[in-house]
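**Q** Alright, structures below, take your time with them.
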Structure 1
């Protein structure tokens, strides 16, 4: 085992794990604190929604650009300013008195998180040999979902006892620690695409297009220009792809998408997986409190079943990639998630046992954990070293876009089946129908992911060690 010292792989892994915990933690922890923030600053419902959504939008906008930039200048040179921006904005948000300024700062905090996350897996992939890569990516994935799942628990406790501002302020020392580790514990990494030009024009088109689609889809009902924003975003993405095909040093190598079927289908499978699972917590939270009448604390306890299963399964799946083909493990994981989603859609009623629901959440979470680490390992192993940052950015982009698709699907289903009606005993049948339709839609996303994961085959590996019988 290598000793921990400045520049060692262990220092890289520690820095990345902290960063991967912080960014999603700031998404879910702040979500719990929004009601308190709204009461304190007299914010409207739309403003509160934007505080959360602007963070997600800025996360999605720059993943490809900053991942590619890290390939050119070195991932540490991108990670360090990203950590600094993220930590500075996190501190500033704890003292801001204006809702408008909170929205602005929340956008730039998300941009800092985007910079941090864009090249994280590239750093880990470069620091460890292929035979250890799956295990380490499993730890990174576990930290990501620890941040997502612990955010509501810790955020709710801190908000209740100390106020919403401390949700931001308590995270500052962690950010400073990660920044210090990056500054003093990491050495300059390789510039895998050194000498190639950065396509900032393509980055702008991609960022603007993603923002238009996400904001337009989220506010299509409230904002008359919503459908036009979606159309403009789709047109912008088409222009982006056309520019990439003509650019000598593109942000996104079109040949990678068209000629590396393994990479493309693996990314699409990840998109389907996130689209199938992210909205479950939101939907089940409503179901447990409105349909089952559980208090928030008990509902929160039951909702932990899924992320805890993810946390256990993800590192285990990383170890299994050392013995079994990663694509096969990923496909098995998506099959498990699909089974859990189909079971939940078929059995969810007003009188469904909460323990049956808990078991289904465990199955869904375990399947997710079994899928995500092998799939990420397979993606990183299917590209050349000079494309590690791009591949890392694509994984992060698929995660964020999948989350957006998941929540947009939930919003659309509730809008179509319940309109603007509140959840009351009178509207409970319509709510339960919406829940079942939503879970069925998630199951469809997951089954599509199974097909894509199976269809990609098991080739395309440029760096991973083939499974062997080597003793561990």
Structure 2
């Protein structure tokens, strides 16, 4: 009887309805975050190119510094999913507590770095003193909100791990709406509040993240069954817990650095083609990052459900999960195609009105839209590997494919009189190599029996 119940649970986990129950709130969350980033850019652009460029560089630096924390939370989420599948709920509370401690500790290190270390070497990486001043202004104002961001990241990892993502889909849009309103108010001033300029954008992010932390806490304490997981019952500090999480998260941290370096290197290659080509490519990337938000929502769901299914000793159900995830992903990609062919030029208009940039970008955009079919399948397969706890294998795959990707982009960019879209064709090589490594590993690799 017990065995039959487990089978039914695993079948229920892989249904389209359950997948979308988990994935849609994550998609809403991602879209809300992207909307905040877009409005930030639009508001700051009205202050001037120095403020826009300085704040953009500051955010890039902050992203690099927070990669370690994000990698740690990914490792924690993988273990949380496995323990949830095993129904070892008390262990989940302990993992969350250890994660909060680590993330707050890392936040303090980042804040100290921003205040005491960054001023000593920022001059060597940013030559323009005006932009350097904007970077310092933004990061000093932004620093105290990093703690709340870190706490929220752990809440997200917890709710994804236990497959209860509805609260994430509620909180993130609320916080995003508050962030956008505060952005306008604090950047430009109004209602008796002075204009803070660049600092206002940072203060808006801080206050909205504080609000997010408060809502997460209130929901978890008064609505969610937190006692089931002993989230707020101190279970003691164990170094072994950190060892287990870091074993999984360290490769993810390095992988995140590799991904950032790959993007930077790709645009460095594009830069040699010309300013217009670079501008068109940055616009394509901005649109691209919005398009793939639902794909990443499917990827995060795959990660969580893989861990839950393996925790229930149902590795074969993961293949059903992969099939259903790919069906949803392919449908999404097909829905996107008419958007390009009907509104292609209009996608560029929020960013530029230069007809030459639009003409350069459209063929490359067609490449990106088509490559999404392969990318979606790659993300789903790759997240199964990480969800199973094989993050070191994932890092190895990432390094191999990035090396092939950058070499192919460099080779194509150095062809005589090459068009921009041909360089973007390296996306097919990148995802194609990924696909040829990931899926054979899923069929013949030893991920099913990984112990966490």
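**Q** helix-only ellipticity at 222 nm (-39500 (n - 2.57) for each DSSP H run of 4 or more, over all residues; to 500) computed as -25500: which structure among 1, 2?
**A** Source structure: 1.
**Q** Between structures 1, 2, where is Rg/Rh (Cα atoms, Kirkwood Rh), for residues 287-366 alone highest?
**A** Largest value of Rg/Rh (Cα atoms, Kirkwood Rh), for residues 287-366 alone: 2.
**Q** Which of the displayed structures (1, 2) returns the greatest value of distance in nm of label points 7 Å out along Cα→Cβ at positions 63 and 103 on calculation?
**A** 1
**Q** Comparing 1, 2, where is distance in nm of label points 7 Å out along Cα→Cβ at positions 15 and 39 highest? Walk me through the numbers before you get to the answer.
**A** On the way: 1: 4.2; 2: 3.7.
That would be structure 1.
**Q** For which of the structures 1, 2 does the calculation of distance in nm of label points 7 Å out along Cα→Cβ at positions 311 and 359 return 2.4?
**A** 1
**Q** While we're on this one: Ranked on distance in nm of label points 7 Å out along Cα→Cβ at positions 47 and 439, which label among 1, 2 comes first with the largest value?
**A** By distance in nm of label points 7 Å out along Cα→Cβ at positions 47 and 439, the leading structure of 1, 2 is 2.
**Q** Can you say which of 1, 2 returns 23.2 when Kirkwood radius over Cα pairs in Å is computed?
**A** Working: 1: 22.5; 2: 23.2.
For Kirkwood radius over Cα pairs in Å, the value 23.2 is produced by structure 2.
**Q** Quick check on the output: 21.6 is mean count of other Cβ atoms within 10 Å over residues 159-166, derived from one of 1, 2. Which one produced it?
**A** Matching structure: 2.
**Q** Kindly point out which one of 1, 2 the value 4.1 was derived from, the read-out being distance in nm of label points 7 Å out along Cα→Cβ at positions 175 and 343.
**A** So the calculation was done on 1.
Values in this text are rule-based calculations from the coordinates and carry no lab data. Predicted model, so just to flag it, every value in this text is computed and none were measured. Cβ atoms are built from the backbone, for glycine too; each structure is taken alone.
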